[in-house]
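Bear in mind these aren't lab numbers, they're just calculated from the coordinates by the rules spelled out. Here the structure is a predicted model, which means the values were calculated and not measured. Cβ atoms are built from the backbone, for glycine too; each structure is taken alone.
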Structure 1
Amino acid sequence: MDTRKHIAAEKKIRNTHNCAQAVTCTYCDLVGLDEQTAMDIAGAYGTGMGNMEGTCGALVGAGMILGLATGDRHISRARMKVIMTKFQQRNGATQCRLLKGAGTGKVLRDCPDCVADACEFLEEFLSS
């Protein structure tokens with residue numbers, strides 16, 4: 001599979017999608033999901049889970065696609081753990097608040113880059 005991470009990042013850069021929507025909409029065709037439904041299910045995850053309190057929205061979107069792609073909760077969870085670990089190692093956090101530097105003033109990773117990273121790690125499992 002050719003990478004789509006740049007397509008997803010561009011959706012975030014253009015501000016037409018939140019981070020979760022950028023990921024879910026970029027891969028929705030691979031899992032039989034129409035784009036409007038992908039937009040709707042990922043709509044609540046702009047600024048991560050819980051409005052910056054939880055997991056980065058790009059990772060949430062990757063998890064949604066992963067679950068639909070595998071259809072198996074055990075496989076999905078194991079693969080999501082790998083994605084989360086790689087994302088943490090690259091970026092220093094998985095929580096939106098920390099990535100954006102809320103409270104610290106130190107931005108660890110900009111949103112389009114978080115989207116691209118989540119997509120990169122997701123694609124490793126979509127192509128296998």
Structure 2
Amino acid sequence: MGVIEKEVRFKGSKGEKALNVLFDSGASMSFIKERLASELDEILRLPDPLSFETARRGDDLIIDKAVRLDFYIDDDRMSDEFLVVSDEWATEDVIIGASTFQKWRLTLDFEKEDVYSVRRVRKHILK
């Protein structure tokens with residue numbers, strides 16, 4: 001498991017903002033603080049809540065909200081669902097986890113402490 005911190009630009013229907021992101025290979029999904037999510041886009045209720053184990057021993061986190069946001073790494077536009085965590089629970093502004101790494105083929109370069117996509121997203125195709 002490894003982590004890298006980096007500032008990333010996020011964009012939603014309400015505006016855009018540069019946020020501090022923790023790229024965490026130990027996180028299964030991606031998360032964002034509720035206050036930041038609401039500043040960027042409309043928050044939606046999940047049909048069924050999700051339960052997550054946390055670093056707090058014995059404390060499970062129940063999440064019932066999500067937001068879809070665009071984010072930019074090296075000027076490549078990517079998009080994903082971010083699960084919304086209450087501000088009291090959240091330890092980071094944004095955590096990008098394994099599901100987003102896989103979807104966008106993100107690589108964590110621990111030597112250079114950087115994140116990049118092995119595919120350059122220039123054109124989205126629907127076939």
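Brief remarks on what is shown
- Structures 1, 2 were shown, and mean count of other Cβ atoms within 10 Å over residues 24-31 at 21.2 was computed from 1.
- For the set 1, 2, ranking by Rg/Rh (Cα atoms, Kirkwood Rh), for residues 8-71 alone places 2 highest.
- Source structure of the calculated read-out (mean projected area of the Cα convex hull in nm², 7.0) within 1, 2: 1.
- Structure from which 1.00 was derived, FRET efficiency 1/(1 + (r/R0)^6) of positions 16 and 80 (r between Cβ atoms, R0 = 30 Å, to 0.05), options 1, 2: 2
- Test item: helix-only ellipticity at 222 nm (-39500 (n - 2.57) for each DSSP H run of 4 or more, over all residues; to 500) calculated as -3000, pick one of 1, 2: 2
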